[in-house]
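Participant: So, here's a batch of structures to check.
No lab work stands behind these numbers, since they all come straight from the coordinates. Keep in mind that this is a model prediction, so the values were computed, not measured. Cβ atoms are built from the backbone, for glycine too; each structure is taken alone.
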Structure I
């Protein structure tokens, strides 16, 4: 790589870090829910509702703080619905999640058509370079020249790791996901833990949607997630249910999505249709590789409804 390519590579890597934001928010939230034994395939639908809510809030009020707050609330409510379906009704979690995805996809499309109808840009989160750190050669522009949503996602990773691995709450979440019967016998409220984690996962998916519509693209359009929510679920498996693994996977996938920019930077001519397929192909490869993690790292009670007194 010649010296003249360095600025292009730095710019592409910086864009990759920014593009990892929705993957990371959604993946971390889903990981917490799965650690308690519940997986949610409705993440993409929740993201769409969060994206529209944030976009419409900025469109009507110009308040970025309110936009993130309302997106989080909408996401939490949809997560609460998923918790009711999977924990209280004890329905099959995969079918419940797909239903939630379809609901979010349809409702976000309907609301957009009725309230906005035409894609319009809004003023989203501006970049806020961190003093001194952003001036570091190469590393500074890649990691420290982004908006608040990007910084929030990166900072959330060590926080999620600490909570899951070093606190009583995290111990209870992991216990419920591994052996809910044993956790129940020790006084842990299994249903409450699962309600809290799945609702939190929905909240994070709502924020992930907001990061997409008012921090990365500053616009909303039909099905704008384009499967990011499903990739986020795959990243949980790829990352071995570890926040650090999910961070690595999110950065990897976001760089794959900017592959076309990489190829253009080095003068490689390739069909855009092929490069658009790369994230989906990477998802399939990641799931294949994650089989070994699934057998060794997956919560033993993942996907299994629990009722006191039943084995």
Structure II
């Protein structure tokens, strides 16, 4: 009897990558996907502001002061969203303002995250006096309302875009310190950390290589939501005249300079406010989707 030379093909099921699984869980939330799409759009607009903006955001057209948007009776296509109190194109200033607001948000989160990780891991692994000092300092910062503390810091170091980033960073840094400390302390009690210690892993490698990757899920969610909080805080400081200073086209500063024209030309206040609202809501929706996708207890199914 002839030998059957046909070899059976093994049934190998392809393993989905972690990123594909994350996207599948994230895409279940349609609001989160919509928020992500808006944020990507705003990022592209901010990156291409010099190309997309119809005018120089600083250029003044004195013959078109407080020109209404194009859909109003006196509007012009030359200025699709109208002009401000000195004749600057509002659409161009909002587009360029996205750069400043997003830069503030990402800068605050990046610095807060870096410092918060270092302080949180130091507090969790060193313990004792170091843990007490760091924890009490974070409690002290969080005991003061964030806007009030930011105003105090700005009053001391002076109003500017750089000082706004520094003030908001100090205000929101305790969030990351506490998340890292709590998560690292929970991970430190697990068997794999004990095994790493027995194997002779050094303290820095144990903290940053062994434990820190397991703290990423809550940090990613907090960082996503922290961007919107930082944008709002910077806009509030700009509205109070303590953030970016005129003529910088930052959304909060635009609201501050236009508030006296709210009845005469409401578009100069409404449109920058809508830009802040849409951006912040989109980031929050995206953050909610990330939370649901990264937390197994919140996954649907």
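Participant: Among the shown structures I, II, from which was the value 28.9 of mean count of other Cβ atoms within 10 Å over residues 19-26 calculated?
Facilitator: Only one of I, II returns 28.9 for mean count of other Cβ atoms within 10 Å over residues 19-26, namely I.
Participant: For relative contact order in percent (Cα under 8 Å, 6 or more apart), find whichever of I, II sits highest and give me its label. Intermediate values should be presented prior to the final figure.
Facilitator: Values: I: 36; II: 24.
Between I, II, the highest calculated value is found for I.
Participant: Could you tell me which structure in I, II was used to calculate Rg and Dmax of the Cα atoms in Å as 19.6, 67?
Facilitator: Details: I: 19.6, 67; II: 25.0, 100.
The read-out comes from structure I.
Participant: When mean count of other Cβ atoms within 10 Å over residues 43-50 is calculated, the result is 33.0; to which of the structures I, II does this value belong?
Facilitator: Derived from the structure labelled I.
Participant: Assign the value 0.80, calculated as FRET efficiency 1/(1 + (r/R0)^6) of positions 67 and 155 (r between Cβ atoms, R0 = 25 Å, to 0.05), to the correct structure from I, II.
Facilitator: Working: I: 0.80; II: 0.10.
Attributed to the structure labelled I.
Participant: Going by distance in nm of label points 7 Å out along Cα→Cβ at positions 75 and 107, which of structures I, II comes out largest? Write out the running numbers ahead of the final one.
Facilitator: Numbers: I: 1.5; II: 3.3.
Result for distance in nm of label points 7 Å out along Cα→Cβ at positions 75 and 107 over I, II: largest is II.
Participant: Suppose Cα extents along the principal axes in Å, for residues 35-82 alone works out to 38, 22, 13; of I, II, which structure was it derived from? Numbers along the way, then the final one.
Facilitator: Details: I: 39, 15, 15; II: 38, 22, 13.
Here the read-out was taken from II.
Participant: Quick one: mean count of other Cβ atoms within 10 Å over residues 27-34 came out at 29.5 when computed from one of I, II, so which one is it?
Facilitator: Working: I: 29.5; II: 15.6.
Computed on structure I.
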